[in-house]
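Just so you know, all these numbers are worked out from the coordinates, no wet-lab data involved. All values derive from a computational prediction rather than experimental measurement. Cβ atoms are built from the backbone, for glycine too; each structure is taken alone.
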Structure 1
């Protein structure tokens, strides 16, 4: 029989917008002496438009204090990747590779900064991390096919609604990974710009019965011809963005994945 904590967390995954369950979960955590309960209560209070400026300032101060002290614990196995490893006292360089955002006490948004190309194992970590169960938005730049596969097949990204995979070697194989996963049943915005996708990949996407669920598919700057664009347009209509396609020669050169692209 699941514990009360497990039951509450399962209910949150089922309906992340249920404020009553968030409050019940926060109360439960506080009863257990878990500081995350207070953090959730603080963030819920900040959603209240009736709070005075003075109250809001104090809540924001406490929010920062709790987050600074406990976010590494709350991120679990994601912490070293998203925050960087714990530094020795003499190491003063603070390099941030990601922007992260918590909402109602849970990790809600991850953005990998555009200009960083260091190797990342984020996809593999997201595949393993229950801490991302309420993640809504994931923005990744310079991601390889293995990470794409791990992201779309993750059993924990059940709340994901916005997925952006930019400057990747996704290709037509990656389109197959997307449609054979269940991710198109829940994602509302899918952004695959600069993903080396051709008409074959467009047809794979267009044939997926869940594609019509999308509110937006951005597939600009890939390698589609009008044939591939038309196949997607028949399913999505004006919910498709497909301008500025690359030629076969440009795709082969992979100039969009080099430092020169930004010079």
Structure 2
């Protein structure tokens, strides 16, 4: 069953997604991308479970086709921005969190490692160039982390320290790290869905694109987002406000699917404008 068939609440899982996960939501709707992905299967990856909720992933073959789209490999395109194991390339996604890995002294405790492995689901990738990347999933959030220094898979104990790579200002670095720390939220507390302004703009663009792809009109799109009564009232009245808003959302969604998703990865973490 599609998101549209289930209605607007079917998109509620996305309210905590970071910009890099939103980028995946739009890319996985690109028909050329899906055509490329269909030629690559699970047999191209080695996937095994390790201790402490860690899954280790290794590409068995080169991933040139995936790299063309800015990916380390082709994830399962049927999975959403939280569930899919999407690793973006460093060249396309420069503003990711970085972890510096170093030796740990005897008896020393690494708080970052202990906290992360106790709370998060961790996916560890060594890409075809030998770079180590992590996906940390927790509290409805996903964070991609690039590892530098020692290998996390070294035989000797290691410790980790957070850095920010690619930010151009202290404020941007703070925002990126603040976003990353959302994975440590209290999972025992059921948070109400609370869309930020920026996430709402992206959600409406996604809904509008799905409506467009399904052959629905702008009026139908407004009915999905605002309800049929409000849509009917807006279309019957003289104001073009909602009509123009739906047109902008549709055009934004089409643009993000057709390559604009890359902008979500390279721009600073600011709230996108609604108009």
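Of the structures labelled 1, 2, which one yields 14.2, 44 when Rg and Dmax of the Cα atoms in Å, for residues 106-249 alone is computed from its coordinates? Let's see the in-between values first.
Values: 1: 14.2, 44; 2: 22.1, 74.
Label of the originating structure: 1.
Kindly point out which one of 1, 2 the value 73, 40, 35 was derived from, the read-out being Cα extents along the principal axes in Å.
This value belongs to structure 2.
Using FRET efficiency 1/(1 + (r/R0)^6) of positions 10 and 130 (r between Cβ atoms, R0 = 41 Å, to 0.05) as the calculated read-out, with 1.00 as its value, let me know the right label among 1, 2.
The correct label is 1.
With relative contact order in percent (Cα under 8 Å, 6 or more apart) coming out at 23, pick the structure among 1, 2 it was computed from.
2
For helix-only ellipticity at 222 nm (-39500 (n - 2.57) for each DSSP H run of 4 or more, over all residues; to 500), the calculated result is -13000, so let me know which of 1, 2 that is. Could the numbers behind the result be given before it?
Values: 1: -13000; 2: -10500.
Answer by label: 1.
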